[in-house]
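Rule-based calculations on the coordinates, nothing more; no lab input. Computed from a prediction, not measured in an experiment: that's the story for all the values here. Cβ atoms are built from the backbone, for glycine too; each structure is taken alone.
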Structure 1
Amino acid sequence: MPKTVAFFTGVPPMWLLLLASALAGTAAAMFQPGVNGMVPLVARDPQRANGTLKVADALTQLAGPVLAGLLMAATSAGAVYAFDAVTFLVSGVCLGLIRRTLTRDAKPASTVFTDLRRGWVEFRSRTWEWGVILIWMGFGLFVFGPYIPLSSQLVGARLGDAAYGWMMAGLGTGTVIGGLVAIRFRPARPLAAGAVVLAGWVAIPLSVALEPPLPVLVAGHVAGGAAWAFWSVMWSTSVQTLVPPEVLNRVTAYEVAGSVCGIAAGQALVGPVSAVVAPRDLLLVATAVTAGVVAVLLLVRPVRDLRRAAP
């Protein structure tokens with residue numbers, strides 16, 4: 001809401017953008033554990049539900065920029081942000097209505113610190129889970145974090161802003177494909193299968209670093225988007241079905257914290273590092289790290305041998 005008001009009154013100052021981003025990040029971090037725990041409560045088939053959510057998310061990311069562009073041309077930046085704020089309000093109302101269909105069991109009194117301690121004990125007790133998050137911290141630091149600023153810089157400078165839009169459209173298309181495949185394909189060892197498919201993410205940083213023609217660049221992002229969506233569904237479903245419902249939210253909080261900190265650090269460091277190392281070389285490093293992450297996921301036995309939950 002502060003960002004919406006700021007854009008209505010003119011160009012917002014940097015401090016306000018940073019404050020609004022911090023508030024949005026805090027809200028997202030609080031929201032994610034709750035929605036992750038809600039999926040197995042409202043869906044008979046969590047894997048199908050996660051695949052559907054991934055497809056819906058990708059479709060909105062494809063349509064969102066188009067709608068924002070049309071609104072921007074017809075109105076102003078403030079109106080675009082106001083419309084965005086309304087969509088969050090509608091989403092909150094819809095999620096609030098779901099609560100009425102769920103039964104509430106009596107729970108013993110607890111404190112924030114008690115919940116944090118129990119969540120940590122549960123998280124630490126599952127080697128496959130904390131092992132993946134530990135690997136993911138490195139993935140975020142060297143791959144996810146640097147990718148967006150570096151790819152927008154390199155692709156925009158070489159092929160123009162429209163090319164970057166097509167690249168993101170390819171990523172969204174691949175995410176839809178990967179989500180649809182994940183709905184149907186149910187491997188006995190979901191994280192092993194997800195890690196194998198995740199190798200397709202190599203095509204994303206590599207395609208930007210090698211500076212190919214636009215069609216090849218888009219194709220690389222289609223492949224990477226499909227790989228990412230499939231892994232995401234396998235991971236989310238494993239966590240939701242193998243962690244007890246009464247501690248799922250708490251465990252997810254540690255999962256989100258570990259995953260996000262690597263990405264945040266990577267985004268913060270990419271600016272200073274790219275002043276010393278060429279952005280193209282950093283993306284080649286990201287390509288190698290992606291291959292290494294896939295290899296480590298398959299070498300860690302608790303991750304590789306994890307079996308899917310019984311129906």
Structure 2
Amino acid sequence: MSERLVILGSKGGPAIRPGGPSPTASLLEIGGRRIVIDCGLGVSRGLVEAGMALSALDIVLITHLHSDHVLELGPLIHTAWTSGLKTPVEIRGPLGTRAVWDGFVASLSYDIDLRIDDEGRPDIRDLVRIIEFEEGRLIEEDGLVVEALRVDHPPVKECFAIRISHAGRVIVFSSDTTYFPALAGFARGADILVHEAMHPAGVDRLVARTGNGERLKAHLLASHTMAGDVGRIATSAGAGHLVLNHLVPADDPEIGESDWKAALAETWSGPLTIGHDGLSLALPDIQHKGKLHETRYPS
């Protein structure tokens with residue numbers, strides 16, 4: 001199995017627009033495991049288009065319960081099940097994740113029971129293991145280590161950055177967070193830091209377009225990280241490669257890749273990739289850490 005990071009959905013926020021990107025989701029294939037990080041709308045399609053068989057779904061990590069991170073959790077598992085999933089899937093998320101799954105299963109009970117009886121499928125409820133986590137080490141098995149750090153994303157209290165390590169490689173996902181200097185220590189030495197980012201020039205235009213006015217703007221400024229501060233985190237962490245994700249705004253035609261790079265020019269001088277749906281980065285092997293190869297999948 002190739003080892004890679006795939007950005008399945010690069011947009012911050014749950015709304016979708018014609019021709020625009022999908023909300024947040026990522027795939028990390030590492031150490032023989034297939035780890036999905038967050039399940040925004042479009043994650044199932046994104047995985048298929050990235051070439052991963054849904055029946056091979058392995059681990060799902062949910063950073064927090066905002067809808068742009070969890071809306072397609074149940075549908076992903078169900079779609080994998082109807083695609084031939086027969087092996088257990090481990091879902092780890094913050095307090096409340098079990099309620100999200102149980103609510104989905106209850107809402108689809110007619111379809112689930114019918115398919116078990118009519119198509120001979122295993123009971124999907126027996127295939128899923130839900131583990132609700134807090135800050136600390138989540139997984140340590142076969143050389144794979146997964147850790148969580150509580151970040152600052154008001155008003156959400158149960159929101160976690162994720163650090164995944166295997167065979168000397170380290171990949172860190174910031175989750176949603178305001179500027180949070182402690183994250184730099186958590187991400188120390190990361191080969192890839194995937195960090196949310198907000199572009200200052202786009203905030204007012206985004207607020208005007210969505211029509212939610214000053215309350216939305218206040219939330220964005222209090223709960224998310226401006227691009228320049230993302231650079232400060234990556235520099236302090238000594239990250240090998242910075243990938244911007246959960247972009248706010250992600251679909252403003254007036255803000256392109258050069259604008260994002262300019263916003264980080266004073267705080268980050270290392271390798272930088274602006275995330276987009278379908279972006280794939282091959283993980284460095286232990287002999288060639290820091291050398292990443294980008295692949296673009298059709299959108």
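Tell me which of 1, 2 gives 30 when you compute relative contact order in percent (Cα under 8 Å, 6 or more apart). Computed on structure 1.
Of structures 1, 2, the largest value of FRET efficiency 1/(1 + (r/R0)^6) of positions 15 and 151 (r between Cβ atoms, R0 = 30 Å, to 0.05) belongs to 2. I have 0.97 for Cα Rg over 2.2 N^0.38 Å, calculated from one of the structures 1, 2. Which structure is it? Traced to structure 2. Distance in nm of label points 7 Å out along Cα→Cβ at positions 79 and 223 was computed and gave 2.5; which structure, 1, 2, did it come from? The structure behind it is 2. Computing Kirkwood radius over Cα pairs in Å, for residues 23-158 alone across structures 1, 2 gives 19.2 for structure 1. When FRET efficiency 1/(1 + (r/R0)^6) of positions 63 and 247 (r between Cβ atoms, R0 = 35 Å, to 0.05) is calculated, the result is 0.45; to which of the structures 1, 2 does this value belong? Structure of origin is 1. Work out which structure the value -27500 belongs to, where helix-only ellipticity at 222 nm (-39500 (n - 2.57) for each DSSP H run of 4 or more, over all residues; to 500) was derived from one of 1, 2. Of the structures listed, the value fits 1. With mean count of other Cβ atoms within 10 Å over residues 135-142 computed over the structures 1, 2, the top value is the one for 1, the highest of the group.
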